[in-house]
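Nothing in this text is a laboratory measurement; each read-out follows from the coordinates by a stated rule. Because the structure is predicted, anything quoted here is derived from the model rather than measured. Cβ atoms are built from the backbone, for glycine too; each structure is taken alone.
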Structure I
Amino acid sequence: MFPPINRTYSIPIFYRLSLLLLAAGLFFSSCKKKEDPHETVVFKPKPIAPQDTINYPNALITALNRQDKWVDSVFKTLTPDERITQLMMIEVFSNQGPQHEKDVLLLVKQYKVGGLIFFQGGPIRQASMTNRLQAASKVPLLIGMDAENGVGMRMDSAMQYPLPMLLGAINNDSLIYRMGAEMAHEFRRLGMHLNFAPVVDVNNNPNNPIISYRAFGENKEDVSSKSLAQMLGMQDNGIIATAKHFPGHGDTDVDSHYDLPVIPYGRERLDSLELHPFRHLIQSGVGGMMVGHIHMPKLDSTANLPASLSKPIVTGLLREELRFAGLIFTDAMVMKGVTKYFAPGEAEVMALEAGNDVLERLVSVPKALAAIKAAIKSGRLSQKEIDRRCRKVLAAKHWVGLHQYQPIMIDSLYQDLHRPRANETLRRLAEGSLTLLQNNKSLLPLAHKKRRKIASLAVGATRTTTFQQRLQNQLPAKEFFLPRRTDKKTLARLRKELLKYDLLLISIYGPSIRPSNNLGFTPEERGLVNELVREKKSVVVLFDNAYTLSRFQDIHQAKALLVGYQQLPDVQAAAAKLVLGQLEPKGKLPVTVNQHFQYGDGL
């Protein structure tokens, strides 16, 4: 279905050999024994001096910047307006009905936009819609998705891999490479070519409302290694990876979807922390870079100017100093970090002036096109520079195989998105991430004792969870539930009942399968959990963002404390195995939560 892509690398030979050995190891380990998460595989290429970078080109980066017959032939068919719109990617939803598709079709047929970024929907609907839109497009569309943990992040009936915080706890980066490869397979099967991942922000601010669990952690070396593993897994399998959010969105307490965060630090701090993973991935050949809507006055003092619209940051720092030669994408142009201070049209002109190659999720394609044409006419922008970036976009389309485009086959699509290998990868990720923070008097693993009364309390759940179900098969326990917004009478009755038990298994769940920053419990609900932990012998398992441990002031008094990071069924099943002694804890805490739980903790 997809033609073979030439991705021969000429980076240092030992690095390529390490990947071949890694692949062989994965194959034989799947045949003979389970991978041991203690077998740490760190993706760390030899440091390359800036002046030598050009001697070690990645095949993708080389392809984006060289002459190509297909690129030339397509480019010659484009009008000046169409060369501009090739730099635009518009948002698409496969679950919003015929009118939405009609609106998208207009932008594809009339304005000849260069690409799409898919959001919510389903595999069959998206594949069918993709085929129709590709058939209507003059030039094959470059299709992307913001899928940090796989296509299941955006669509139903698809695999959902763990988010980066969970991956940050794993000691075996080869598993993350394998996950990236599986994600690439799913992207290609759905006719997509570009993932807006990995997140390479170093999240060293526990109050960050937008990055948080989307980051691999607070340690720059961990973030560099794990994001590189995910990137290589994708790009080695034909999908362009996009590192984000340059120059670093980890130390903010403002969500750029709703306002403009301000990063007050200068180059000394940025060089020592935030820029480290970006340099690492640039040296290793990452194909895309997304610039964030964050204001950095020490780098560009222009009032309220996000990095995405700053020439000193995009061109000066990223393109010239760090010598990034791949595709530079803006973060979504519909976000308040841009629209609060800059009008549609003018914002896109400024983004191109800054040095971005591709404008993502525009407020209005017609307004942006008109403003860019006016800027070219006035001399603010040059058609020559637009043409250069258009050629780069076309080169990316050639690299992903769009020069030999074929429609997506709908038959067996669901089965192909749920391969046994993908399920095995998810299981290994879940088992390798579990982090045991406390185990006083070796309470775990639990053994069945005839006279011990055990209660299993699911906090935030209304019915039996996967964790409870897996435990119940071997460790009989009375099940209880503490849903959100439980009234005071019910809380009092539950408290009275639970205090009768000898041992409490307290599992804590956020409001959805995706981690949260808050958990959403009332003070009274949190108070009951704190009291139970203080008064009774308890095993606590958190299936959510590790930072939310701070929501329970007495949780450090639990006799045993396990962090699962997400409530994915595979994570819950793995936690049950660990509690029963069928699995050893391997994970380490990737962030510092408070004075009780520090980065690197884990028994």
Structure II
Amino acid sequence: MCGIVGAIAARPVSEILLEGLRRLEYRGYDSAGMTVWDGSQIKRLRRAGKVQALGDALAETPLDGQLGIAHTRWATHGKPTENNAHPHMSGARLAVVHNGIIENYESLKRDLVARGYEFTSDTDTEVIAHLLDSAISSGASVLDAVRDCVAQLHGAFALGVMHQDYPGELITARKGSPLVIGVGIGENFIGSDPLALLQVTDRFIYLEEGDVARLRRLGIEIWNSAGESVERPVLRFEHGSGSVDKGEYKHYMLKEIYEQPRVVHAAMEGRLGAERVLEEAFGVTAPAIFDQVRQVQIVACGTSYHAGLIAKYWIEDLAGIPCMVEVASEFRYRKVVLPKGTLFISISQSGETADTLAALREVRDRILASLTICNVPGSSLVRESDLCLMTNAGPEIGVASTKAFTTQLVALLMTTLVLGRRHELTPETEARIVADLKTLPGLLEQVLGLDSAIEKMAEAFAEKQHALFLGRGTLNPVAMEGALKLKEISYIHAEAYAAGELKHGPLALVDKDMPVVTVAPRNEMLDKLKANLQEVRARGGELFVFAGSRQEVQPEEGVQVLELPPMPGILEPIVYTLPLQLLSYHVAVLKGTDVDQPRNLAKSVTVE
């Protein structure tokens, strides 16, 4: 969430900063503010609410100066009030903006209070301002103060710092939250996102983890986490209007499949500490609410429903608390029993799904609290839920959901961890899963490298009218999602079943004209699954197996096997989703259907 913009220039910067904040509104926020050095002092304006409220205040009280920082805040510590809005100051000399969460702010705050500092907000960010002031008061430069401060902070953060005694410098640092430097001519900028700065430059430096940088009008210096002076490449932003363009891809769907390594990283960025999920990312009241959760009720539609089914496995296995999952269109029309301590989780790409929204409104007075997993800040579900976790997938144009699904799964796994630590999940297990999550973008890149093999496999489906998808455990909902994708965009009738259900009916459908797609990771369910596959082969069915090991599932006549890279078991539902998306895409291309806008379907279902 939250957005940072900063500028040091030979021209007035307040309008640049304001426009940058407007361009960051898509991230979601509840207050906005700005500080500018006017040549004699730092002046600050903050407003709760929208950027427009800050713009109106600037029209009445202009901030004129050539150095400034600005921020849009999503509340994590303290209510969304003007007093808690950024920038935060220590005295009148220093201002700081901050994205992220400081895990150890309470212990730092106690120490600062003991040293005589007074806090005027409820935020974790004010700790940073006073830490910086303390170091500078002891003789450190503003740059050295930032370095010292960063070493004391635990969590995720991106910082922008200005000080009245250093009017020619803008200091920035990042760890776990994104930050870029915009390179101008005789002026330089910082931003959470290149989109915030495209009105002033198209050249950017992407800071790496642990970097600290000093910006002057005529130069940029960067030091890595070891304190060594480094140079980072200056890259030109060449995406035009960004994610709403297909770029080099034939279809939006293919582009969005290939964006998944990047967007799952974005879904985790700023939410993961070294060994734990930063639960404050869910909202100000999240810790107190999570302490009281005794059961989870998930409601969603379509692809989001499949994400919820996978989350049920995670929540009951790792947290050890009951989790119910239901299609929103059924849930809202029946009498529902919700035990005390129920957390109601809604999942929606758009945040406007009519049935899901109606379900939330129906039970609002009978639940402990509501949490939405959503991709659109400011949507109805976000506004009407007590807590939210944005998926940060960016605009998804293709009607068939791809990157929205995998980022929902990442968000749901992080939700599982913050719930689980209050029940059966040990710190050691959480730390291991957090480490596993950090490997996920690289695993997805490896799977995308199998695209040409999957395209070849798709040729076998071009003349088929039906298909069966099989999976077990957490991979059963993945099979359901694979079947949904195939039917959505290729118009092939596809069904998914838990593989153990074959003998209870579906086996009657299997013949040489019924391709059977199976997701078969190398886990404790594999031997059972292999027995199910033998049942298919015995009836002449042709198998297409996405496997964890070719040694475990042997390719032979009528059995095509594609081996996926080794991976932690917890990530299997996310990683195995990608080859099924690619298979559906290539089958649809071969059949000549409208991949991005399949017949009879809409992207956001805002009616029953």
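In table form, for the structure just shown:
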read-out: Computed 11.8 for mean count of other Cβ atoms within 10 Å over residues 95-102 - originating structure among I, II; value: I
read-out: For distance in nm of label points 7 Å out along Cα→Cβ at positions 311 and 479 computed as 2.4, the structure of I, II it came from; value: II
read-out: Answer label among I, II for the case where mean count of other Cβ atoms within 10 Å over residues 135-142, calculated from the coordinates, equals 15.5; value: II
read-out: Answer label among I, II for the case where relative contact order in percent (Cα under 8 Å, 6 or more apart), calculated from the coordinates, equals 15; value: I
read-out: Top of I, II by FRET efficiency 1/(1 + (r/R0)^6) of positions 215 and 271 (r between Cβ atoms, R0 = 30 Å, to 0.05), largest first; value: I
read-out: When distance in nm of label points 7 Å out along Cα→Cβ at positions 151 and 175 is computed for each of I, II, the largest belongs to; value: I
